[in-house]
1. Given a computed value of -15500 for helix-only ellipticity at 222 nm (-39500 (n - 2.57) for each DSSP H run of 4 or more, over all residues; to 500), which structure among I, II does it belong to?
2. Please state which of the structures I, II yields 1.08 when Rg/Rh (Cα atoms, Kirkwood Rh) is computed from it.
3. Here relative contact order in percent (Cα under 8 Å, 6 or more apart) was calculated and came to 27; which of the structures I, II was it taken from?
4. Thinking only about distance in nm of label points 7 Å out along Cα→Cβ at positions 131 and 147, which of I, II has the largest value?
5. Given 3.0 as the derived value for distance in nm of label points 7 Å out along Cα→Cβ at positions 51 and 155, which of the supplied structures I, II does it correspond to?
6. Thinking of I, II, which structure, once Rg/Rh (Cα atoms, Kirkwood Rh), for residues 115-202 alone is computed, gives back 0.98?
Structure I
Amino acid sequence: MSDERKGPELLRRNVGRLRSRVGGCVVGSHAIFRDKDLHAELADASWLELYLFGITGRRFSKPELQLLDTMWAYTSYPDARIWNNRIAALAGSARSTGNLAISAALAVSEGAIFGRGIDMRASEFLIRTCAEVEAGAELGPLVRRELSERRSLAGYGRPISNRRDERLDPTLKVARSLGLADGPHVRLAHDIERFLLDSRLRMAMNYGALGAALTADLGLSPREHYMYGFGAFLAGMPPCYLDASDRPAGTLFPLPCDAVAYEGPPKRSWHKS
């Protein structure tokens, strides 16, 4: 069959029906969530457990869930200067709704340098590199290859500060207490940091590498790590929105006209014809 006939035929076969592998709702009867009865077989699941089950199709142990919950909590900062929180706060200052404010703030969390974009890259890099090292490859050339191809190393270096990422030690402390801090990807993340610090590159690990390493050791793929990470900044957003909403409208980060360095055409005089 030609490509021209495949498309229309495929569409015709799906007219008036929804094909789903993840569940559905029988109104007035029950709801199925990935082949499980939501209100019976998954009745004991927490929201985070259900969220992860929806992403991965598997259940996690209580220690694993505690670690994944901690990783969300430890990177939710109620600081309106942070790029995505600023969107939520500006929406509050402009008297928008909370739903729109948080939705917009989550949308810009997709950033390629900060946020979900770099998370996926860090996960892909660590999982790929771990497999190559276990197959006998030398770490140094793998790191240099990544830097040459990408011009940066996802999860290492921190443009806003040269101090150690404040989230690393508290997160590692929790991971160690749960027996989840010594997996192959976490060990690799530390090995990469030592290599970088011992070389002229001088880049320390940031939270992106640790988070990707921890979830990789729990079996999350790069896409699953990306999907899990959506909630990482969420808890810090509503406080920023509410605080700005409670202050006079338009007073968050106001910018006076004389603060703008304008270099365009000069002011023109307008005359009535």
Structure II
Amino acid sequence: MAFSFLAREAGRVHVCGHRGYSLRYPENTLPAFAAAKVWGATTIEIDVVLTAEGEPIVLHDCTLDRTTDGHGFAADIALEQIRSFDAGARFDPRFAGTRVPTVAEVVDWAEAEEIGIFLEIKEAERPDLAVDRVVEMLEARGMAETTIIIGFDHVVLKRAVERHPRIRTQAITHARHADILGVLRACGAKSVSIELDMFHPDDAKALHDAGLSNRVSLPRADVLAADWPGGRDIVPSVVQWIMEGLIDTVSGDDVPFLARLVERAGALGSR
């Protein structure tokens, strides 16, 4: 059966490592992705920008300053130089020598490990070129079915689908829209990404009735725990929603926490 981002078709709720297991490993690097799989991820979320020559690389920011020992805009720097920067030591010295990966490297790794990809277009100056380069790469490797292209810019997503009708896209939202189906139809997306505090079961049911999937981003366990003393623990509700098939993918930085939620839902559903 083809890879599906819909839990009912996949036969499981996906666990997504946001930038890999980014709570414990340097974000958007191969060590973070490998650790995410070890701890239970079935998918990963990666961010994509372009180098000076237009090579898609996995990097969240438009500049290299925050996550590497390099400086400047990725769009102004050649791939060879970017590959010389250290993308691990700033997170923790034990990751010294980790490099910024190309999208091709991550896609090849995901194919070998049978991991799905949520690929976010972060490229701001040449977003259409980024989409075209990524789609060309995915199709050449036969990975288009296991990858969904995501983004905040729904106009870019709309243009992407118009140029590449066979790809699947996911619209990122940070609000509960009055007509979420209308939002997705307007840009041709097959899925929506939503923050936990904006998730509602009624919206999930409407999406599923239309054959569309969702990805729900969860804060870290310690962040959620801050509400527990006040009796406002949302975790049991999340587990119930997972068990009822209302959530297709749980996503976040704390991969083991997400995997435990899915396990709890499975145990609850087997009773």
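No value in this document is a laboratory result; all are computed from the given coordinates. Remember, predicted model here, so these are calculated numbers, not experimental data. Cβ atoms are built from the backbone, for glycine too; each structure is taken alone.
1. The read-out was computed on structure I.
2. Values: I: 1.08; II: 0.96.
Derived from I, not from the others.
3. Numbers: I: 27; II: 20.
Structure of origin is I.
4. On the way: I: 2.5; II: 1.5.
Largest value of distance in nm of label points 7 Å out along Cα→Cβ at positions 131 and 147: I.
5. On the way: I: 2.1; II: 3.0.
The read-out comes from structure II.
6. Values: I: 0.95; II: 0.98.
Going label by label, the one that fits is II.
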